[in-house]
Structures are given as C-alpha cells and as structure tokens.
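Quick heads-up: structures coming right below.
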Structure P
C-alpha cells in the first residue's frame, strides 16, 4: 500500500536532549523557586523528596496501563505531600510546570538534519508527531521556537491524551486524526521498546534512529535502521 504519512517521535529523534539529561536538577530548582515565590515555605531537600514521592506514586499506577498524567498533576501531588492543598488546575501548579518547562528547554537542541528532512518529506507526505512527554505545552513551544511546527498536520503528546508509547491508543489517536490506515504510515523513532514496538503493534512500518545501544536490539527488529536522520529520505522516497 502506498505510504501517505510519516510520523515522528520528538525527543532524541527530531530534537536532542543535551548534556546527558542534566536538565533534571536545574529544572526541579526552577519549579521549586516558582513555588517558593508563591509562599511555599520548604527547603529544596524537602521539596525534592516530596516531588520524588509524588512521581513514584503517580507512575506506580500509570505504568500499569501506559498512562501519562499531565505534569500539573505531579505538581499538585507534590504540594499535597508538603502540606498544601492546590488542584492541578490552580495557577500555582501551572506556573510551577512552566518554570520546569522553561528550564528544560535550555537543554534541548534541534537535530542538525531535522529541518532539511521535514522540508523534503512535507512536499510528498502528511507529517505528524507522537511523543511521550508530560508537558504538552513544552513540546508545542519547542516546535514553534524552532520553526518546524508548521510541517505537522497532527501533534499527539502523551500528557494531553493520558496514554504513552508503546500503548496502541496513542498511535491510533494520530492515525485517526489523519484518517489514514496504519499500513499507510511510517513511524520514525529512537527507542525500540516504545517507538518501534508500539508502532509495529498497530501495523505501521518503522525506521529506527540508532542514537545509542539498547538492550532490546536482539528482540525488536525495525524495518530499517539509520544512524543519522538524513538517511531516512532515501529509505522513504
């Protein structure tokens, strides 16, 4: 069947998280200072302990069904463990989430081949993104800032739909929005267990961008493997 769409993973596929994910502590501190400015009188050590507990508790349940609660929920539960009662929709939770996001974005750069690849593919195919991330607003802002959001017909982020790869639901959200069959799409991603396995299970062809060694390499076989994003143009065309 003729290919009509190319769907991409976001992080470490189209955009690279630099410095071995060193964003974590600076981003937590940005969130902490946001909360502190709103009257949360705790030490960073107390905050970090509560945040870790909140994240573990949320994902203990979410991981069973490949769910992805929005980051605001994580902030609200952190505040709850610190003795404060704020909902995930409160301005204090939303502002803390954006503080984390703004710091995180400092550690993200666009892959050197992304724009060239998207420009060429956009001429012939419908493009989309299916990304695991708890802050959908952050994904959209990064795409906008790097002037590539315009290439995508659909952008599905796990924190928006409460499903994360390799769940079939998140891939089907994108396919249904595009009104195409799985057999008419190719998925490009950098993780074998989430991107490649998940896309294959819904019936999509797959291209694995090999950024690092992964233990699943002997168990999960992508249709094609590349080292650099630019190589997918030859494969797809």
Structure Q
C-alpha cells in the first residue's frame, strides 16, 4: 500500500531533469514577470472601478503571450511549460475524475439539497470558456508551468520552492480585489484569510498533478471544474 502511494505521488523524471537545469537568470526573470502580473491585476481593478470596464480576458491573454514569449527568448522548449502530448491522456483522466468528483460533492449535491437550480445554458457554456480557458489555463501555465519550474533557478530546495510559489499564487488574488473593494492589503487579508489559505493549498495540489505527468492538462481541467462548479447553480 505504501509503495502504491509513493508511486502515485512520484515526480516525472523529465520534470526533475528540466527544473534542475534552470539558472538564477531564469528565476529572476520569473520574479519580474510575477510583479508585472501583480501590477496588471491591480491596474485592471482600478480600471474596472473607475470606468466600469472588465479587462480580465484581454489581460490574461496578454500575460500568457508574455510568458510564452519569455520562454522563446530564453530559447527554451514550449513543452517546458507543461504543454505536451506526452502523458496527456493520463493527465486529462486524473483531472477529469478529480474535477467531476469535486463539482458533484461540493456543488451539485449540496445545491440540489439547498433548493438551488442550474444556471441558464448560455451562462453555463460561457463559463466553460471563461473558467477553463481564461482563468484555469492562464493560471496553470503561468504558475505551475512557468513560475514554479523557473523558481528552482533561485531555490534549489524542492519544498521551499513549492511553498514560495504557493504563497505567490495565494496573494496573486489580492491586487484586483483590493482595488475593486478599495481596501488596503491588511484589510483584504484579514477578511479573506480562509480563502488565501485554501488558495495556497490549491497550488500544492495542482502542482502535484503537474509534476506527476510533467503536463498541465490535468491540473488545468481540475482547476477549471473547481471554478466552473462554483457558478453552476444559482
């Protein structure tokens, strides 16, 4: 039993090899990219408040493009972001199983028991695009595919590298909401500590799936289901 558990959580050999090759330069560039992301989200929040325009779709597409551009400039392979056909089926299957279980027990069953009903079909279909592509894919590519892997250029300790990026992923959700709700950092954190803790844990889980197959397909699917499920019933 213990052997099977270890096998399940085993890290793909190609993942280990690629992350060991990143340099301090890769790590520094990744940190700079992260600050650009944080500034973009805060600016997006201010624009939303002042002009009523939500630029989330455009902003995330641009951030993904920058991320891919940095990989190309560094002459690294695109599959270093977890975009690969290798072990794609296994990754998707795990993500699908986890995602369906999550929305069934976290959203559908409690929703029906609470007297809620499914949202309109048009809304459900739009949310598939928004939460799976714009949110889940963007965050998995940038945080699990790019930032987490390049962070090993600065932090060689596996556990510490994961903790640092999990923290980065958690506080990534602060700038936009802080701007929209007109709160400072401490006010937002004090009122959303549970959310931030769970977001920290989510990174560890998503990263675990990525490391297992060296592919972000499964964690993107699971991530998408989690966000989509929260908006499935009204």
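A few remarks follow.
- Read-out distance in nm of label points 7 Å out along Cα→Cβ at positions 58 and 82, computed value 1.4, structure in P, Q: P
- Test item: helix-only ellipticity at 222 nm (-39500 (n - 2.57) for each DSSP H run of 4 or more, over all residues; to 500) calculated as -20500, pick one of P, Q: Q
- Between structures P, Q, the greatest calculated value of distance in nm of label points 7 Å out along Cα→Cβ at positions 170 and 194 is seen in Q.
- Looking across P, Q, the calculation of relative contact order in percent (Cα under 8 Å, 6 or more apart) that yields 40 traces back to Q.
- Origin of the value 34, where percent of Cα pairs over 19 Å apart, for residues 154-209 alone was derived from one of P, Q: Q
- Test item: semi-axes √(5λ) of the Cα gyration tensor in Å, for residues 50-121 alone calculated as 31, 16, 10, pick one of P, Q: P
Read-outs throughout are calculated quantities, based only on the coordinates presented, and are distinct from any laboratory measurement. Treat the numbers as computed from the prediction; the structure is a model and nothing was measured. Cβ atoms are built from the backbone, for glycine too; each structure is taken alone.
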